[in-house]
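Visitor: Given below, in the form of structure tokens, are the structures.
All of the numbers you see were taken from the coordinates with simple rules; none came from a lab. Keep in mind it's a predicted model, so treat the numbers as computed, not measured. Cβ atoms are built from the backbone, for glycine too; each structure is taken alone.
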Structure P
């Protein structure tokens, strides 16, 4: 049996769990890069019986699945992975299963970005390292309004943390109810326009879909306060990159903290890298020790359960 671990950027997969029993059943190969060329990717993956994938790093499309005759099992980190064609996998008899996903890391990163932007941490650090001192005036979280787009599992955690900072919290999404907001002590906003106009910080916690792609674009940035910051730890295509750069450069918003991108890893020539006013992190939302222990520990459990004919967390189309 041949087992591949994909997209292990930091070469931590084998250190985050005990793979010895899996190794006794076959050869494990670790790839620490992401291939986007379809032909090159097909050639790389063709020999493998099992793919252990990091959620939504390498797309596993139907055409690719049909070109992998040896593939029998895909284990993805997380309970779902929209980058895998689950329906085609099922038609081909390829089992797809997932792991649990801790829900604390992304809300924590959201506030890391928010605080760093509010207190101008990156620029102040650069100043002191080059012999300078204070160069700006920070913004308080206490008393500021946080607008949350999407009040699901992660959005609710963000709301709770914001309340601990004495922030005013409001929320909106297409399916959000007033009852849900009342349950969490959050002000319900009837429209995205109303949320954007009222917020000092806006943070996105929605899944990417046809409805949310490009949700924040040129018109939406014009509705925000010039002093407001945008945080996106959800999915890159929810925010229009070109509109974001233009809004920051024109002073329509104060800045943004971005952890997710249309293409990942972000190309070195991407214009986001050259835009002042943006705090960029390389999709760190779920990259923590605890999360890796769960992701890879349960990946090992899933592979062994499949080998031994035991129940696994199958993901259905």
Structure Q
């Protein structure tokens, strides 16, 4: 049996009758005549070769077993059409259909989660692609046109192809496990100048060619370079070295005594300044501008 192809209007009529419990209720809700509602249901039943509502012996139409079975698919079709129309309206209004975002690994995870959760609520029709990178690789994603917007640190100086807007900062603190020699010396208040250079420093590696060969807050000639901040955190907890970490990421370990903030003469800790960055030839849409403002507000509150 070859079935017909129902239109979205007929599907909406089907949903309205089921929701309002009568042809008259559906007609009032849709601003139609009752005869138009009845005709729409009859057409849909003919195209699908099923009876959707029992009408005999009842003043109110009741969904048949077939009608109940088709209801989820009908709702899904209507929802997808609504999403299509909303996205088309957004495009006419200048709203981006998608945003490719790259975020510095130093940005606190809870800040990112809060911003992205609200983004989904505010811009349900804009698809978001998220990438997390470190140091110069953040800007490299923009320059390689793999991202539209970046929230990144200060490791790239003013690049002629990029625009930049400050959004906040993250405090970095030098830490080590409590049984590490630097932790014991720091606790005793007798960490000598140059002592940090005699111990293994765990360093976040920069995978970008933009900053190849440059060092960022590296004091010791003995280093392990790690491409993942989580792996660095784990090795610090295990006492395998010392290193700078975002305070928010190690706050739990410091409070529990599993890590110690080091008091070193070199004061290797720093404020890691974060900026929103984008290509100068790019035109920012409302969703992208909202992300910039949201990160600035959330970082200021954290």
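Visitor: Using distance in nm of label points 7 Å out along Cα→Cβ at positions 18 and 34 as the calculated read-out, with 2.3 as its value, let me know the right label among P, Q.
Guide: Q
Visitor: Moving on to the next point. Of the structures labelled P, Q, which one yields -13500 when helix-only ellipticity at 222 nm (-39500 (n - 2.57) for each DSSP H run of 4 or more, over all residues; to 500) is computed from its coordinates?
Guide: This figure was derived from Q.
Visitor: Please state which of the structures P, Q yields 21.4, 63 when Rg and Dmax of the Cα atoms in Å is computed from it.
Guide: Derived from P, not from the others.
Visitor: Something else now. On FRET efficiency 1/(1 + (r/R0)^6) of positions 74 and 266 (r between Cβ atoms, R0 = 25 Å, to 0.05), which of the structures labelled P, Q is highest?
Guide: With respect to FRET efficiency 1/(1 + (r/R0)^6) of positions 74 and 266 (r between Cβ atoms, R0 = 25 Å, to 0.05), the highest-scoring structure among P, Q is P.
Visitor: Sticking with this structure for a sec: Quick one: relative contact order in percent (Cα under 8 Å, 6 or more apart) came out at 17 when computed from one of P, Q, so which one is it?
Guide: Answer for the origin of the read-out: P.
Visitor: Say we calculate distance in nm of label points 7 Å out along Cα→Cβ at positions 26 and 186 for every structure; which of P, Q gives the highest result?
Guide: Q
Visitor: Next question. Quick check on the output: 4.4 is distance in nm of label points 7 Å out along Cα→Cβ at positions 66 and 250, derived from one of P, Q. Which one produced it?
Guide: P
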